[in-house]
Each structure stands twice: as C-alpha cells, then as structure tokens.
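What follows is a set of structures to go through.
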Structure I
Amino acid sequence: MADKEEFIYRISTEQEWEEFKKKGSSFGGELDKSTGYYHLSKLDQVQMTLQMFFMNAKEDLYLIQVDPKKLGDGLIYEAVDEVNTFPHFYGPNRTYLPLPLDSVVKAEKLTLINGNFTCSFLTQ
C-alpha cells in the first residue's frame, strides 16, 4: 500500500455532487459502476486525471476533498501502471458501497483557465 494521504480527491460532475448533497452518498459515474469501485486521486494526480479524462466535459466539474480515514478498509491503493498508484474505494469487503457524504471535507467548483483546471486545492 502506498503512503496514506491526508486527503484524497474525487473529480465529480455537477450532477454527481448534487446527488451527494441530496441523498447523502453517491455511487459515482458509469465508470465507477462498471468497475465496482469509486475512482479517487491523490492531490498530485488530479491535474493529470483532469487533463486525460475531463477536458471535453460538457457540465461543470467539482473537486471533492475526501477524508480517507472515514472510508476504513474499503479504501485500497492500487497500481494502475508502473508509476501511478491510485486510491479506489470499494466499500467493506469489496461490496461497492456508495461514497458517503460524511467522508467529504469540502467541495469546490473547478474552473478551466488557459488549458488548466483550477481551484484552491490545486493552488496550494
């Protein structure tokens, strides 16, 4: 397992963030549902993930700061290639539970400026 981060991050669509606030949790997007786990990032992976997968997003995006201590043993750091280890939330015993709102510390709307996404998390 990689070193534990103080916080991990979720890149969410506006629809997903609204679901969090309304229902108190979210099962994520189609990719999360099809793989059976919630895709998360360490802070230093967020910009790369945004550039690779979200440049053509049609709706507003939010960066959600998550407290990994609230996810328990359902949070697993997995190597996705030779260099990158990403946090994935499966839920206890890999049962694919929704990510709970009480694990969210803060959420901020992302802004695209000159080809880079920005918010206060990314300028620290």
Structure II
Amino acid sequence: MEEHTNTENRYVQQHLANERTFLAWIRTSVSIIGIGFLAAGLVFNSTYSEIARVFSVIAGMGSLVFGTAVIVAAALEYRIKRTQINRNEFRSSYIIVSLILILMLILFGLLFFLMYFLLFA
C-alpha cells in the first residue's frame, strides 16, 4: 500500500492536472445538458409547428443522453489516465475526443434545424 502512495506522490502535478481535466469534462457535460433543456423549453407552450416540437424533443433528449455519456466517459478516462500516470505511460484520448466531436456536430445540426423551423417555418 505504501508503494502505491509513493508512486502517486511522485506524480502529484500530473494527478492534479488529471483531476482538473475531469472537472472540465463535467462542466462541459452540464453545459450540454443545459442546452438540451433550453432547446426543449423553446417550444414547450408555444404555437410552433409540429416539426419544431419534434426537433425540440430530439435535441433535448439527445443532449441529456449525450451529456450523461460525457460524464461516464470522463470518469472512465480519469481512471485510465490515473493508472497511466502511475505507470509512467501515455496514450492519447483520440477515440473519446473523436466520438465527442461527432456527437457534438450531430447535436449542433439538430439545434440548427430547430432554430430554422422556429424562425422560418
């Protein structure tokens, strides 16, 4: 047990940076979920078209699911990076970052269509 503590003490700066990164991912996921609530609230009690309501529900639920997935991915990545720091290894987070980029583009596409239907339909 003491060896594990000594290993973590040697890499304090890296562990603290890992925790800051984890908290940044959590802030990002809360923002994503907030965007979903905003999108869902835009047409809640309004007279907008049915297609706007559909896009609103899809964007809202998609944001909720995506934000929750980011929280889970951040927790997993934190634990993986913690182990890598202790082993003095490094592997980039290419897959998770690419997946989040793709999902963000899909979410912004949904929000774009929602705004289009709210403003021009």
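Among candidates I, II, the computation of distance in nm of label points 7 Å out along Cα→Cβ at positions 34 and 106 that gave 2.4 used structure II.
By the measure Cα Rg over 2.2 N^0.38 Å, for residues 58-97 alone, tell me the structure among I, II with the highest figure. All intermediate terms of the calculation are to be shown ahead of the outcome.
Values: I: 1.41; II: 1.48.
Top value of Cα Rg over 2.2 N^0.38 Å, for residues 58-97 alone, among I, II, belongs to structure II.
Taking -6000 as the value of helix-only ellipticity at 222 nm (-39500 (n - 2.57) for each DSSP H run of 4 or more, over all residues; to 500) derived from one of the structures shown (I, II), identify that structure. Only structure I yields this read-out. State the single structure among I, II that was used to calculate volume of the Cα convex hull per residue in Å³, giving 110. Traced to structure I.
Since every read-out is calculated from the coordinates, none of them should be taken as a lab result. Because the structure is predicted, anything quoted here is derived from the model rather than measured. Cβ atoms are built from the backbone, for glycine too; each structure is taken alone.
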